[in-house]
Every structure is written in structure tokens, then in C-alpha cells.
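Take a look at the structures below.
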Structure P
Amino acid sequence: MDKKVCILTGANAGIGKAAAELLGLNGFHVIMVCRDKKRGEDALTKIKQSNPSISLELMIADMGNMESVKKLSEEFRKKYTVLDVLIHNAAIFNVTQKNAVHTAEGIETVWATNHLGPVLLTSLLLDNLKQSDNGRVITISSKGLLAKPLLKVDLKDPEYKSKKFNIVNAYYQSKLAQMIYTNWLSKKLKDSSVTSNCIRVPAVQIDVSRHPELSSFMKWVYSQKSKNSITPQEMAKTYLFLAQESNLSKITGEYFTEKNRVVDQGKYTKDNETIKKVMELTNSYLEKYGVL
């Protein structure tokens, strides 16, 4: 294939859908990874209606299910040798969730989907990324972490087995873990052509019609919040920037804002001992897949 190949998870709505369209319009062949087949097909069809020649493809996977992630990697490798860009956009953050929910494999869903799935998929496709002239792994974190300066990854209980579940802390813990993984991966691949960078996503407008479970009050809160939020289309521009900007070919282990600027991510996520411990924890979940 002449086009660069990009895998984009969580591509059926919001930033993911906007990024799939923008990347496709800029010459990428985009593999839209979605958990729900119908929503994925609907998103792909809608994008193609406006842009018939755009190069898109749908693959189905639940990023919280490790067997599903493994099957996704196998499906990809049957069709492709080279992977140029891998964007870990899929994430769970349901503000109405009060209690921990577990996957069929018995792992708390936020930890599994937002952190373990991306690490496993990257590991399984690392050889394909190395086949690219400049493979790029892009993880996603959140500007909301600025309001949680003392939060850390709970090395003993990341799944809230022995403490009360809190969806906000569970989400931000997973985003801290992704930042730590980004730094670990950048060091692991320092002698390769593959880079690893992270995006700090600020408040982004959401389509509340897609969330019927929200109370009237929460819908009002989101409507007010949206007044000061950027659109998914605006945020997608940073995804494109990190995916294709030639000046970033050797930039790795950095944290980018929606303005395409590198910002300090703080001491915690770059601390070598923290990185070691979090990745040992991560590996304890994924070791049966032979990764890391």
C-alpha cells in the first residue's frame, strides 16, 4: 500500500471519528478500531458520504478484552506488514458509573481499556511499527490531571478491589499510567525508528444525545462546560500533527498540548523508579501474552 497505515482506536465518535476523517483526508489509510460493529459501520459510512475517495477500514475489537486485542493484532498482521501510526484514543469515562465493572477476563474495565489494552496492542504490533521508516505510537492523557496533582497509580490496588470505586480517580489513574508507559516505551525504543509521544487533551465538546444515561442536571453541566471546550475537529488537528509532522521524526517521550506545544508533564510520570514499578505491575497482567 502506498498510503501510510494508521490504526486509530475508539474511532466511531467524538475525537476519534473526527481524527479518522482528518487523517484520511491527509493521505493515511485509517483502520478505525471500534468495539461496536454497527456504530463503527455507521461512522465509516457517514465519513465516506462526504469523502467518497477517503481510505478507511473497520476492524472490531474491545480494547478492554485482552483476547479481543490479540485477535485484532492477528487480523492486522494477516493483511499488513507495516504499521506507521498507532493512536490509542479509545477510553472509558462514564461519569454516572458508581461501582467497579469487570471484563469477562475479570479485570476492572477502566484499567483494562484505558491502559492494559493499549500496552498489549502496541507490544503485539511493535515489529510492524519497526517496519515503518518512522513508526509513531501516540497515547492520550488529560489536562484534567492538573486538578489531581497528588494522584498516583495505586501499585497495590489499581482495580479498586479493597477500596471504594471512584470513576474519576480510576480514569485519571489510567491516564497517568499511559503517560508513564509512553516514557517507558520511548526509552525502550530509543535506538529504533519508532517514537512514542502523548497528547494532553483538554475539555472537548461531547454529543450528549449519545449518553441517554445522563441525568438532566449532568446534561446541563456538560452544555455549560461545552461553552469553554474545543470541538473534536479542533482536537483532531493535534492527532494529525503528531502523526505526520516531519519535524517530529526524532522527537520521543514528550507531552503535547492541543496547541501542538510540548509541556512539562511533572516529575512523577518521568521518575525512573515509578516507571519501573508501574511497568512491572502492567507486565504482571500481560505476561501470559508474552509481551514486554
Structure Q
Amino acid sequence: MPLPLPMDDREPVRCPSGLYVVATPIGNLEDITLRAIKILSGVDLIAAEDTRHTARLLTHYRIRTPLISCHEHNEHRRTPELIDKIRSGSAVALVSDAGTPSVSDPGYRLVRAAVEHGLNIFPIPGVSAAVTALCASGLPTDAFVFLGFAPKKKGKRLELLESLAAEPRTLVFYESPRRVTAFLDETRSMMGNRPAVLAREMTKLHEEFIRGTLSEIRTLLADRPEVKGECTLLVGGKPATNSISDAGLAEALRDAMAQPGAHVSSLSKSFARQYNLPRKTVYEMALNIQQEAGKTS
């Protein structure tokens, strides 16, 4: 049986003037700190990504602080107004729909403006989807790279993934359920079939961690009519393997392609897997070798 929620019916203590960057739950409403409840009760105003969403959290904890919207479409316009309020002595809390504000969520412009004006900024730490997924992933956690949401345009997305192919640290991405299967395919194409973890609906009733290679996760999702819930994808970094120079790879490809029945596509996949290189890079080199061979024959 869950523990009773902390409640304090005393009058809230007013917070000193400044901007309070407050982390809120990513799903389970009990994943909020006592300090965050105290701050949200004691500030003069809460700037929220979605006032309706945040209103449910405030109602749950009987917090009556006024709300104002501050999201990606109005943050540029809202920032000067909020800065003026803080400069006039108000205490303003910044919250996003879930997790820590300004981490792949609105809030960066407001925090930057507060810094530029020399205002007090108080981080109120709490949950973050990236760290929540990472700590339960089973992938290396001593060093990682947080990428947030990949670009929406496929060309830029593939360019990003290719630039990360040699990264040895664990990679952490956010992705929408509608695009996650395509993103798994693209990641495998650019990086090889790495170990990965897909975290879905974290801290909620249907929380799920799918562990395996990129292809294994993709195959499992293919059997479902749809994928639901926001997703965090963690991809293992490039493992320490025997490296090979471009010249060495070219020589190995020439030897392999000289064998009867050799095919560029299958050889590219094999060499990419063997040396943990992006398949696209190996494939393009193999095509160049094939073209050169055709000119000299």
C-alpha cells in the first residue's frame, strides 16, 4: 500500500525573489521532492509549459499559486515579462510538463535572460527522463552523451547519427512513439547493430524497458499494432575493437571483392560489423573500389 502523501496545511513561506527552476514528475505524481512542493507553494507565480497539465499536479498537492504559460511558442515573448516581475521582487518558478525544465523542454531562453540580468537562479533538482532511463538500462553509466530529440528532417538526422558512430560513450535520445521504429532502423544503419535499451512509459502503470540489440528491439516493436508513450532510447557506445586504417580497410575490401560471388552490400555489412564502422561509410568505399576496378578492366 503506498505511503500517504506529504501534506502541510500551514501557510506557505514566501520565497525570496528569483527564478526557481523546478523539476516535476515524469509520470508518477509521487516522484516530486518535498523542497519542490515547498517552492511551488511559496513563489508568487509559476510559469508552466502547459498550465492545464501543471494544474493537475498543483491540485494534487493543494498548491494554489497562480499559473502563467511559458512554452516553445511564446517563450520569446513571455521572457521579458517574467524578467520584469523578478526584477520587481517577485519569485517565479519555471516548470515543464515533465522532468527538468530547459532539458529538451522550454526554459532555456528564460534562464539565459535571468543570467544576463544578474538575477538569482535557484535549481530545484528532481527527476529527469534521461537519467532515470540510464540508471536502469544496464549500459555503461560512467560517461554518456545526451542528445535529446534528433532532428525531424531525415537528412540531418542521418548526418547526426553518422557523426556519432565513433562515440565510445552511451548515447541517450528522446523520441516520439510514432518515429521510434524508423529511428531504430536509421541508428542501426549508421552505427551497426549495437546493444540498446528502449525505455517507455517510465514511472507509469505500463512502464517498460526493452533490452537487446537495435534489431531485436525493432523486431519486437514490429509485432505491435502501435507504440505508445514517450520513449527514451539508449544506445551503447562504439566498443573498443581492433581499429583499421582507411588504407587497410580498402585493401581488405579489394581482396574480398575479388572473390567469386562477392556482393558490395553484404560485404559492407560484414566489414561494418567486424570493425564497428558505419555501414554507409564502408558501402561508399566499396562502391568506389568497384568503380575503379571497372575502369581498369
Structure R
Amino acid sequence: MSILIDETKRVLIQGITGREGMSRAKLMMEYGTKVVAGCTPGKGGEEVLGVPVFDTVEEAVKESGGIDVSVIFVPAPIVKNAALEAIEAGVKLLVLVPDRVPIYDVLEISRKAKEYGAQFLGPNTLGVLSPGKGVLGMIGGRAKAAREWFKPGSVGVASRSGGMTSSLAYYLSKSGIGLSTIVHVGGDAVVGLPHPAIIKLFEQDPETRAVVMFGEIGTSQEEMVADLIQNREFTKPLIAYIGGRAAKKGTRFSHAGAIVEGNSGTWEGKVKRLREVGAHVVENFNDIPAETLELLGHF
């Protein structure tokens, strides 16, 4: 198994006729993702890489025989409309790739998703990749590279940093550690599936034996993961690295979701809380593969 994406999921790409949509559609399809439809208003009847394009998500769902996931590549100001359209059409998982989506738009998407029983990854996410099964978004850049870099196995990866998502997965694979699913939760302060939600999904996945988490200063995501461990809602080994150790209060660390305000979301607080509940926190990024290998040998 895996989480969020596998070879059976039927995928729609909203914005498939744009430059980014076309490029990422190629990546997903060449990797093996089942892209069955695209959607761009006014472009209905066209094809992109052999994929039929529809004017509305409702048409795409009806004509394609059903959609499990929509990956959204549209300008930030219209992400909300695209997401709400997909949710109302019955799509249960959305991947919101664009950054700079207004926070009030994200809150409205969240409200609508809860109303319809849907979930969304992002915004400001590279997406998710299950090695050998499928990719949603843009992890790996090209299918050939993604196959070479990320090997299938039993370790899940969850990261708040886009760049470090790929780097972390690459170095784990290079060390002989196979991966079940790689997830970039998104770099914004408010995201649909933050670390705690992804960690819960990994707990339910029988294929995942351990999880490596790349956390950062800002927000309370990592502290909430610690709560899950304490409450026995996550019982698998967790290897964690927290970025932003040297950042001063009020300083943004790479993106909107990583900023310390007052005493909340500090590096020290996150590391202390995770260690209190038994998570294996490493202070040097380069130590993650060795720590993971050692833990796998004990479980």
C-alpha cells in the first residue's frame, strides 16, 4: 500500500493546458499516474498528451468515469474557485500546487472540504510521490529522475520544505532505504494536510514501518505530532529534523509557514517536545539516513 496516491487512482489536472500543467502532466503520466482528464474553461474538446480536456470538473467527472484526485495548476487568485468546483463535483482529494494563495481562500476551501468530506494537500506544495506507483504534482521534476532517485520500501517521508522533500528522499534512497510515500505538506502557515494528518495516514499504512519528518520553526505542527505519539495515535518510529535552529524571533525562515512569533513555534520547543515523547531527533541533517538505518534494524 501507500498513502494518497497509487497506481489505481484516477487523476484530473485542472489547468492542464497551461505551461506548468502540460509539463507536470507529462511527469505524472510518464511515471505511471493514471491521468484520465484535464480541465480548462474554454478549452473543452481539446487534448493534451492524449488526455481529453473539459470545460468543467463536473463534465470531466461524468465523461471520464470518475475522478479520485484533482491536481490544480492555476494562478493563485483563482485556486479557490478551482478547488471549490472540484470539491462540489465530488472529488475527494485535491493537490493545490500554487503558492501565494490568499489565506482566507484556503480557509474557505477548508470549510468546503469538511462539508463534503474531502481533503486537500497544500497549497504551496510539490505534491506527493509513492515510489513505483504514482506521483501527484512535481516531485522529481522528470519521471526518469524520480525513478532513479526514489526507491520503493517501508519508510515514509513528510516534509514542510519543498527543496528538502526531494533531498531527504534522495539521500535516504541513496543509503539503501526504500520509501513508501514522500509527502510535501506545503510551505504555508495554513495547509490542508499538515504533519499530524500525514503522520496519522502513515500509522494506518501497513507498508510503512517508520517515518522521517522534516520539520521547521513556526506553527505547532511538530508539537501536535508529539501529542499523537504521547496519546499512542502514532506508534511507529519517528526520525525528525527541525530546520531553523539559528533563526531569530520574528524572522521568516524560507517561507510563510516558518516564522517564530513570541515563544510559539521555536526550534528549542519543538525539539524538546518531540524528544519527551520518544521521537528520534537529529541535529545534523546528514545524520538522518544513519539514524533511520539503525532504527530499522531494531524494529
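Using the calculated result 1.11 for Rg/Rh (Cα atoms, Kirkwood Rh), pick out the matching structure from P, Q, R.
The read-out was computed on structure Q.
To test your reading of the models, identify which of P, Q, R gives 40, 25, 19 for Cα extents along the principal axes in Å, for residues 95-174 alone when calculated.
R
Just so you know, all these numbers are worked out from the coordinates, no wet-lab data involved. Keep in mind it's a predicted model, so treat the numbers as computed, not measured.
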